1. So percent of Cα pairs over 23 Å apart, computed for just one structure, reads 48; which one of I, II is that?
2. For which of I, II does distance in nm of label points 7 Å out along Cα→Cβ at positions 13 and 45, calculated from the coordinates, equal 2.7?
3. Upon calculation of distance in nm of label points 7 Å out along Cα→Cβ at positions 21 and 69 from the atomic coordinates, which of the structures I, II produces 3.1?
4. Comparing I, II, where is mean count of other Cβ atoms within 10 Å over residues 53-60 highest?
5. Suppose helix-only ellipticity at 222 nm (-39500 (n - 2.57) for each DSSP H run of 4 or more, over all residues; to 500) works out to -29000; of I, II, which structure was it derived from?
6. Could you tell me which structure in I, II was used to calculate Rg/Rh (Cα atoms, Kirkwood Rh), for residues 117-156 alone as 1.13?
7. Going by relative contact order in percent (Cα under 8 Å, 6 or more apart), which of structures I, II comes out largest?
8. I, II: which one has Rg/Rh (Cα atoms, Kirkwood Rh), for residues 85-140 alone, as calculated, at 0.98?
Structure I
């Protein structure tokens, strides 16, 4: 009885591990889509409403869910505080603070870092061009993430269950 219960627990834990690993691929794609959406909202706020950056970031934080929304909400709060720091530095610090909650790869972070360096240092038209460039680069990263997701997501789900099943067989 204890052996069967232990086997079921091992199988469940291994399967959950596989599903969790598979979920990371889906999360990356989702977060990249949300960053693209957030930057498009930022573009609209800057171009049509002439909203200050701190206020626009806070609005995005309210509209976008999850870690990306939290990132923009915190960015808006830090931009309002200011304290003699540039918007680019605040962007970089906020991105670093959310390193663990955002499921981004190094290439994704590089795109966001390079966008952050241009944040708030140019006129509206130039800022719009930088946003559009970042959206285009993030779109490419999202396509890569989707390809990686379709390639690896199913594999991790099966691999988790098969690892658990292998352990159970080896224990008997």
Structure II
């Protein structure tokens, strides 16, 4: 790995020191070579290792150097597109499978935190906040939609309740997802 410093971020400021690893200079044998030591690369490598493969991870900079080290670290059981848009694009059956995959991903993360005793500030639940009545209407529709896909751990929050959850007066309401 390179001596490239991490960009300024919460991750860089709070991460444990990472030992320097030498660049690969020789030829090695491996079953699978994973390129990139972000969330996806490391998760894939761990899965393969747990299933008996010899795995080598190659990273040009440092572990978590790219997007993985620059995000807020939330586990969100959704996609960048609303599930109804996904359904219209790929069909109901495929959208159902994608919805299940979102929940499976967060389950895998929680299992790994427990199994490997990862010291992190893991908290269940997340809030989608609405500043306007229009946004609140969208969250109400999203709740109904996600319930169709099996997410029953959703709670609509009125203005009083969201204030209790996030300690902020700016929101009309919200959607609490405890899945």
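1. Comparing all candidates, it corresponds to I.
2. Only structure II yields this read-out.
3. For distance in nm of label points 7 Å out along Cα→Cβ at positions 21 and 69, the value 3.1 is produced by structure I.
4. Sorting by mean count of other Cβ atoms within 10 Å over residues 53-60 in descending order puts I first.
5. Structure I accounts for this read-out.
6. Corresponding structure: II.
7. Across I, II, relative contact order in percent (Cα under 8 Å, 6 or more apart) peaks for I.
8. I
Coordinate-derived values only; no laboratory data. It should be emphasised that the depicted structure is a prediction, and the values quoted were computed from it without experimental measurement. Cβ atoms are built from the backbone, for glycine too; each structure is taken alone.
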